[in-house]
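**Q** The following blocks contain the structures, represented as structure tokens.
Quick note: the coordinates plus some simple rules give every number you see, no bench work behind them. Keep in mind it's a predicted model, so treat the numbers as computed, not measured. Cβ atoms are built from the backbone, for glycine too; each structure is taken alone.
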Structure P
Amino acid sequence: MELSPVEIFGYCASAVIAYSLTRSSIVRLRWFNLAGASSFCLYGIIIQAYPVAILNGFITLTNLFFLRRLLFDVERQFSVLAVSRPSNYVDFFLDYHKQEIKHLFPRFMKVSADPRRAYFFLTERTEVVGMLSGFSEENGRFVVDFDFVIPAYRDCHLGEYVIGKGQQLAKQFEFKEIVALADSYEHENYLNRIGFSPKKNGRWTFDGEK
């Protein structure tokens, strides 16, 4: 049976909604779900299936509401909290994510117990969603060599706020400069996306929004 253009449009909208549910990033999930739901709302109007149109119209508005909060309400959403070691929760966090950490930061676990090292939890409201670590140098410079977040927050939004254009780490803890070290191709790509550029000795510095 040959499908009409309207039916093909409906199937495509359904496929986009289904695809959105496979995204680990909350922001990407919301964007794809917004596209699928708004398309399916239009499909419902075209075929005069108004319950379908109303439901997907509501989903569209819900996605818009939460995207606005995710993209423009950053200061109320994210926090950076200093934490000292030994700490049971730091140890638990590192152990729980150790396989990904070994892949993204292969050298980190060997130096994680250095007493000179500072640790920071990255939180969304009251939930810990990541951890950042590094060490201070002269002249107020802080070197970040570990910047790990759980998969749902790997859209760079948190990184931009903490060490990118938001510079929250520097502002909150009075560092004059944030320098980063990359330990994998994935981390280099992340640093580039949030505005860092490679310099000498394998160090990356923030050059501004890209």
Structure Q
Amino acid sequence: LNDTLELIAFTKREGVNDVLLSRKKSLLTAGLTIGTNSPRRIAFLKHFYPKTKIVSVPENIESRVKKLQAGDYGLIISHSDAKRLEIETLLTEQIETSYFVPGVGQASIAVVCHKKLSFDRKEILQRWVNDEETEDCIRTERSFLKTFSAASNIPVFGYAYYEGGLVTLKAGVISANGKQVIKAKRTSTIAECKELGKKVAEEVLQNGGVDILKTARRS
């Protein structure tokens, strides 16, 4: 973010996992064509579903859906986006977060404001918009991403969630060709969740993540 801006609220997360939208086909269908521009999704598809064909898609979601309905390809998007766009009728498969880990901040809308906005107005926004559990989780993920210092074109993933009153973060990086995945999973108290993101990032980097970053930045 620009130095003059700050994140002050996060909407409640719903449908954080990715889903497949297609004409009654599954990810296990040999030769299935999938449309996505996400480096993370592309790398995961290459890793878990190497027989799929991956194509780039238009930025405009309406154009994507038209091509989907015409049978040109299937789409992978977040479940929350499918709900928001009211296209759940096209959903054919839920993809589990246990292996197809979401991107940092997925399925929540962040509210950004100028740092000079009055305290009273910030408080009103937080009271009406912010979900505290979601905020704890996404700030944990962002701490991981900040420590990792990853560019937007590098397939980094991170998902934090509440579990038994604690925050669990599973995060990592995957090579663009999908052949190498470095990941880590740790749990901490809510008070230490920002440090949790840093510790997971350091573990991923030490276990080979730094090599994936170097390769990605050279390409």
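**Q** Here distance in nm of label points 7 Å out along Cα→Cβ at positions 26 and 50 was calculated and came to 2.1; which of the structures P, Q was it taken from?
**A** Going label by label, the one that fits is Q.
**Q** Comparing FRET efficiency 1/(1 + (r/R0)^6) of positions 18 and 114 (r between Cβ atoms, R0 = 41 Å, to 0.05) across P, Q, which structure shows the greatest value?
**A** Q
**Q** To test your reading of the models, identify which of P, Q gives -10000 for helix-only ellipticity at 222 nm (-39500 (n - 2.57) for each DSSP H run of 4 or more, over all residues; to 500) when calculated.
**A** Only one of P, Q returns -10000 for helix-only ellipticity at 222 nm (-39500 (n - 2.57) for each DSSP H run of 4 or more, over all residues; to 500), namely Q.
**Q** If relative contact order in percent (Cα under 8 Å, 6 or more apart) computes to 25, which of P, Q did it come from?
**A** Going through each structure in turn, the value belongs to Q.
**Q** Compute distance in nm of label points 7 Å out along Cα→Cβ at positions 2 and 178 for each of P, Q and report the one that scores greatest.
**A** Ranking P, Q on distance in nm of label points 7 Å out along Cα→Cβ at positions 2 and 178, first place is P.
**Q** While we're here: Assign the value 158, calculated as volume of the Cα convex hull per residue in Å³, to the correct structure from P, Q.
**A** Source structure for this number: P.
**Q** Match the computed value 21.1 of mean count of other Cβ atoms within 10 Å over residues 154-161 to one of the structures P, Q, and report its label.
**A** P
**Q** As an exercise: distance in nm of label points 7 Å out along Cα→Cβ at positions 34 and 66, calculated from one structure in P, Q, equals 2.5. Which structure is it?
**A** Q
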